Structure 1
Amino acid sequence: MTDAESRPPLPPFTRETAIIKVRAAEDAWNSRDPERVALAYTPDSIWRNRDLFPRGRDEIRTFLAGKWERELDYRLIKELWAYEGNRIAVRFAYEWHDREGQWYRSYGNENWEFAENGLMQRRFASINDLRLSSEADRLYHWPLGRRPDDHPSLSDLGL
């Protein structure tokens, strides 16, 4: 296994390594870089994202590019829910707006399964969108990119 094929921390996960894995995923998704995000998945990764079923890195990359063309100014927070062996469950919420300027907060849960090399081989996501009444209802105001370490977590925000 080469370093390019390995994505530490590797399973089996401890609480500490699962938290590191969740934050690494959050940071990658907040980059809004489809190539960077796709490399965290096995070449034959299987997904369910809402009602879409991307398979493999090419489809994942295409899916993500389209997502971030529609979901503008995307900011995400993930939080560890549970872990065991090579699996991690997270809950998350992200804020974004459409081309008309309508803001949303999307809430969801993901179940992840990892290969021995630390790449994600399965991702199952269930997501619901809440239309925000006004921009004043937004909770995520950091500059685009990585969430600052001192920004409140989902639990801290009561989400």
Structure 2
Amino acid sequence: MSIYLHFRAVAESEIRDDHTWLAAFMSEAWENDDDEYAVGIAHSINKSWGAVNDLFAAADALHTDAEESWNLPIYGGRPVPHSADADPSDPPLMLLEPAGVSQAARFLTAVSFDELWNVVGARLSDLGWARQEYLEHHRDLKEFYVQAASAGHAVVKAVWA
């Protein structure tokens, strides 16, 4: 079974802070993921987004004086609670506001993948992914967040099973 963490950049003024509405929005975005990925407003990670977060968490060892912005690219944002009338099959959702998107973009631009890999690469390789896969996720997320931050967008995150 595949489980994806799906990211979608969107102007904050275009979204409603309502789980049912956001679930429908993200479902439509998921249907158009290839097109949205091609224009840089969407990204997704299959199954191992926790391991990608572990890669970014290595920044704690490298930058002990830095803010905890390493958690923003994957788990950053606030949960959007289900409403009483929400469909229980709707995905868990998070909303990262534009300020957090900008902070995530700054982190991803400033952090060295090679330095992160030197701290946790051996442990992460044991999980079955090669260095190249982590590098591609790092590059893709950096590109995604930099573009979203440049546009002043928020990022909605959904978990699809």
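Just checking, which of 1, 2 has the largest value of mean count of other Cβ atoms within 10 Å over residues 5-12?
2
From 1, 2, which structure was distance in nm of label points 7 Å out along Cα→Cβ at positions 21 and 45 = 1.3 calculated on? The read-out was computed on structure 1.
Could you figure out which one of 1, 2 the value 0.95 for FRET efficiency 1/(1 + (r/R0)^6) of positions 69 and 117 (r between Cβ atoms, R0 = 30 Å, to 0.05) was computed from? The read-out was computed on structure 2. Using the calculated result 17.0 for mean count of other Cβ atoms within 10 Å over residues 133-140, pick out the matching structure from 1, 2. The correct label is 2.
Of structures 1, 2, the largest value of FRET efficiency 1/(1 + (r/R0)^6) of positions 13 and 141 (r between Cβ atoms, R0 = 35 Å, to 0.05) belongs to 2.
Tell me which structure, out of 1, 2, gives 26 once relative contact order in percent (Cα under 8 Å, 6 or more apart) is calculated. Matching structure: 1. Taking FRET efficiency 1/(1 + (r/R0)^6) of positions 61 and 85 (r between Cβ atoms, R0 = 35 Å, to 0.05) as the criterion, the highest value among 1, 2 goes to 1. For which of the structures 1, 2 does the calculation of helix-only ellipticity at 222 nm (-39500 (n - 2.57) for each DSSP H run of 4 or more, over all residues; to 500) return -7500? Traced to structure 1.
Every number here is computed from the coordinates shown, using simple stated rules; none is lab data. Please read these numbers as outputs of a predicted model, since none were measured by experiment. Cβ atoms are built from the backbone, for glycine too; each structure is taken alone.
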